[in-house]
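Engineer: Following this line, the structures themselves.
Bear in mind that the values in this text are calculations on the coordinates, not laboratory data. These numbers come from a predicted model, not from an experiment.
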Structure 1
Amino acid sequence: MKIAKFLVSSSFRINDKGDTLYYPWGLFGSGYILDTPARKKKITYVSSAMTVAAVAIIIVVYNKVELVEIWWLLPPIWLCHLFVTKWLTGGLTKTTDKITFRQNLNEQAMKAGFAFLIFMLILSIGMMAMFIWIISINSYSTTGLLMLMASFASCFLWVTLILKKAKHT
């Protein structure tokens with residue numbers, strides 16, 4: 001499964017009635033009942049494209065400016081996500097169904113393959129090593145420390161998903 005589609009797939013659920021629900025803000029917001037399969041396909045396509053575009057923009061800008069200056073990119077990306085989400089969910093009914101962190105972890109573990117989970121864990125460990133190196137040379141130590149903490153949290157998440165996957169297989 002492609003990484004962008006994997007990330008987007010976590011936004012969809014099927015409730016007890018068989019309705020497809022879309023949670024554009026994940027655990028932190030309301031979900032919407034999708035009216036047609038075509039709407040899900042459109043949301044998946046647009047959200048995947050936005051994810052790839054955001055990562056590409058960050059990588060290109062990262063190569064052109066200093067690490068500290070990259071934080072100014074986040075508000076425009078979030079605003080773009082907000083407007084596109086309003087456009088994609090226009091006319092949809094909000095659901096009262098909520099998702100939990102545990103439910104989300106279990107579903108993600110079942111959707112992903114072991115190879116993907118191991119790859120993401122190795123990538124996260126590599127990111128931790130890189131940020132330890134950044135901190136050790138006293139270059140951008142505050143940003144390096146924040147990113148080190150984020151990388152550690154990412155490692156913890158991937159290990160949790162691997163353990164959940166192993167438990168359910």
Structure 2
Amino acid sequence: MLTSSPTLFDGIYLPVSARFVIDGSNLMLAHGRDNPELRYVLALLTHLEEVSESFRCFFDANSPYVLSDSPSDQLEVFENLVSIHRWHDCIEIVEGGTEADSKILAFAKHHRSEVISNDKYRTHAKDHKWIWKRRHGFVGTYDRLVIATLGIEISVMPTAAAYLASPSG
């Protein structure tokens with residue numbers, strides 16, 4: 001669910017609130033840098049939209065570079081997603097030299113959001129003790145994304161492009 005009244009946060013306008021903050025780079029790199037899976041991110045965003053949940057998704061600045069090395073059309077899908085897709089206002093690529101973790105945690109703390117990531121944010125735990133209760137890890141397989149602590153099990157389409165071609169994409 002996208003909200004209509006933006007608020008200024010860290011110099012940019014964002015939805016007033018977001019129940020979920022997604023570490024897009026972490027989710028995309030569930031199987032390592034050599035095997036990025038943008039379709040996990042797209043499956044989760046599609047699911048959250050279908051169940052009317054608000055979200056904000058953050059990607060590291062190097063995400064386009066990581067996807068440019070992948071052997072599929074993921075970079076083209078990513079560029080569409082962050083520029084013209086209906087979710088583009090809910091997705092942020094952090095500036096180069098800026099740590100996405102800090103932005104993810106600041107936004108989640110400000111909005112009391114749940115964080116979806118396998119990152120345990122150990123270097124930030126001292127200042128963000130709340131993260132231990134509001135972080136939800138995931139498991140991605142070829143055709144499934146599971147976030148057990150939230151009771152979510154999502155079918156994953158075979159390609160990232162399939163999400164843009166589908167009626168809900």
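Engineer: Given a computed value of -8500 for helix-only ellipticity at 222 nm (-39500 (n - 2.57) for each DSSP H run of 4 or more, over all residues; to 500), which structure among 1, 2 does it belong to?
Structural biologist: The correct label is 2.
Engineer: Which structure, out of 1, 2, was Kirkwood radius over Cα pairs in Å, for residues 24-87 alone calculated from, if the result is 13.5?
Structural biologist: Considering all the candidates, the number was obtained from 1.
Engineer: For the read-out mean projected area of the Cα convex hull in nm², a value of 9.3 was computed from one structure; give its label from 1, 2.
Structural biologist: Checking each candidate, the match is 2.
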